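Enquirer: Structures incoming, each one as structure tokens.
Laboratory data are not the source of any read-out in this text; all were calculated from the coordinates shown. These figures come from a predicted structure and were not determined experimentally. Cβ atoms are built from the backbone, for glycine too; each structure is taken alone.
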Structure P
Amino acid sequence: MNRADPELPPASSPDAPPEEPGFFAPHILVPFLLCSLIWGSTWLVIKDQIANDIPPVWSVTYRFIIAASAMFFLTAFRRLPFRIDARGQVVAAILGVLQFTLNFNFVYNAEYYVTSGLVAVLFALLIIPNAVLGRIFLGQKITGSFVAGSIVAIAGVALLFVHEYRAAPGTADMVAWGVGFTLLGILSASIANVMQAAKTLKAYPIIPLLAWAMLWGAALNGLYAFITSGPPVWENDWSYFGGILWLGIAASAVTFPLYFGLIRQIGAAKAAYSSVLVPVTAMTLSTIFEGYVWSTLAIGGAVLAMAGLLIAMQARKKSV
């Protein structure tokens, strides 16, 4: 037959980029929701840890000692290679600095100045640098639906910000310091996120790479803590110990492999939408455990944030 059969669909080129999986596919939606729910709970735990006398950097160090240990255990359990090459170690060290040292120290210090709710709300802005950096450095397309959804979601974040700002104790200077530390944390996390979407990093299995990155992060945090705060300090309190275990295992060793896996599948911009769900989750948990009362601003912000999420995620695009 010399002509193409009109009833048959055109064959796709073997070199054509794969179509991005739909957001509501179980292997995308389940880890997305799990990361959002777990990270939404962390703000209550971090707030409790900030309230004690332990320097925040030591709490961050303990968290990633536990997280790195859990990740190496998972590496062994799944019989993955422990060793990565020299380039992989450099990448792991950079990730450790950006994601597990700078990012978390900025966040913990931000909560010294402003409420955990305000920090969580501001972190929803992670969608912006993730989208911009992904476009600049990876050539990832930003679809019209994503832009429209982000505008709606950011409007919701603005309402949540106003609500949390009104509830924030302290002076304008304190709020400025808290916001500044949070924005630095967002930038650090965004650079690490976009790195995960690069082709060179996709050559390395996520779990061993993150195990080494968390180990580098724990080591650098420990060194910084010893220089700035002296020898290790520990709180003989079960709530503190339980909080460290939750942050190290559930909120780090469980979530980061899932989250970085999402980045590799749907891109850094869309994966960052989990940060939009986090403050809403945190406020819901606060309602259950702390008697949080929703205001009109908070309800409006949450509704807009959810609407923006649905708009941004509805379109499927081809990976670049």
Structure Q
Amino acid sequence: MANDIDFDTEFLPAHGIAVPVADGVARITVNNPSPFTFHGTNSYIVGKSTLAVIDPGPEDEAHFEALMAAIDGRPVSHIFVSHTHRDHSPLAARLKAATGALTVAEGPHRAARLLHEGEVNPFAESADSAFLPDIAIGDGQVIDGDGWSLSAIHTPGHTANHSAFALDGTGIVFSADHVMAWATTIVAPPDGSMADFMTSIEKLLARDDRIYFPGHGGPVREPASFLRGLRTHRRMRERAVMERIRAGDRLIPDMVKTIYAKTDPRLHGAAALSVLAHIEDLIEKGRVATDGPPSLAGLYRPVS
């Protein structure tokens, strides 16, 4: 498969240090590296006098102390949460207690669709189901702070409640896990939806933003070009899945062995879920058929 997108894996996390990334914006990266989080989860502090925190991160004592040191006694009015995975939202409760800030998010955790009978959500333990925002922010709604305004961009796909946040008047978008420079995000049913993910790509492409600061890794400096590459990448994955089914592969593990032959084997479980997400979309498009609801163990065939 051709290289359809240029990923940037050069990133110095500077764990626990507030790194200025724009005027009035600092990034602090949690020391929680993994194949899924890259060098760790990025939290952002926005503002100069009264602050906002975006994605406070997991329950981590060192990260909490780093955030409080960077806040340095200044008031915090709002804590924004892009989505409710355990590497992004759990520290919100402790940070709220320490600062009195209001939490802001699209809503509580939920799946993109109902579970099929007998289906087990493979990422259920990754969800922060306890999080409930003080302010449920809708697509396009704005929170005004002290010298800053943040607008919500509902971008489901990775999760149903995923939102990016635009720092109005700057061309900056905090893209969280929807768009990252180092890798494509995981789209894993039932929490994620490939159809939603692609729709969210088109929504972002309709904007004219200057730079993205993501939930993991370094900035996306040419968002429109990167988004087009990301869209092409996903379409190529869809074609690869379709080609494997037409070639006679009926099981998702067999497809993964070929399509993700060069991918870290530790990510093959997530890759299988990504294939399932593509298959669900292909079934909706009438191009693939199966008996019963689609699942990781399903048998798939092309629609002639």
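Enquirer: Tell me which of P, Q gives 27 when you compute percent of Cα pairs over 19 Å apart, for residues 22-93 alone. Please list the in-between numbers first.
Expert: Numbers: P: 62; Q: 27.
This figure was derived from Q.
Enquirer: Tell me which structure, out of P, Q, gives 1.3 once distance in nm of label points 7 Å out along Cα→Cβ at positions 38 and 278 is calculated.
Expert: Attributed to the structure labelled P.
Enquirer: Looking at structures P, Q, which one was mean projected area of the Cα convex hull in nm² calculated from, given that it came out as 14.9?
Expert: Label of the originating structure: Q.
Enquirer: Identify the structure, out of P, Q, from whose coordinates distance in nm of label points 7 Å out along Cα→Cβ at positions 78 and 286 was calculated to give 3.4. All intermediate terms of the calculation are to be shown ahead of the outcome.
Expert: Working: P: 3.4; Q: 4.4.
Comparing all candidates, it corresponds to P.
Enquirer: Then there is this: Among P, Q, considering only relative contact order in percent (Cα under 8 Å, 6 or more apart), which has the greatest calculated value?
Expert: On the way: P: 41; Q: 14.
Top value of relative contact order in percent (Cα under 8 Å, 6 or more apart) goes to structure P.
Enquirer: Assuming -23000 is helix-only ellipticity at 222 nm (-39500 (n - 2.57) for each DSSP H run of 4 or more, over all residues; to 500) as calculated from a single structure, say which of P, Q it is.
Expert: Working: P: -23000; Q: -8500.
Label of the source structure: P.
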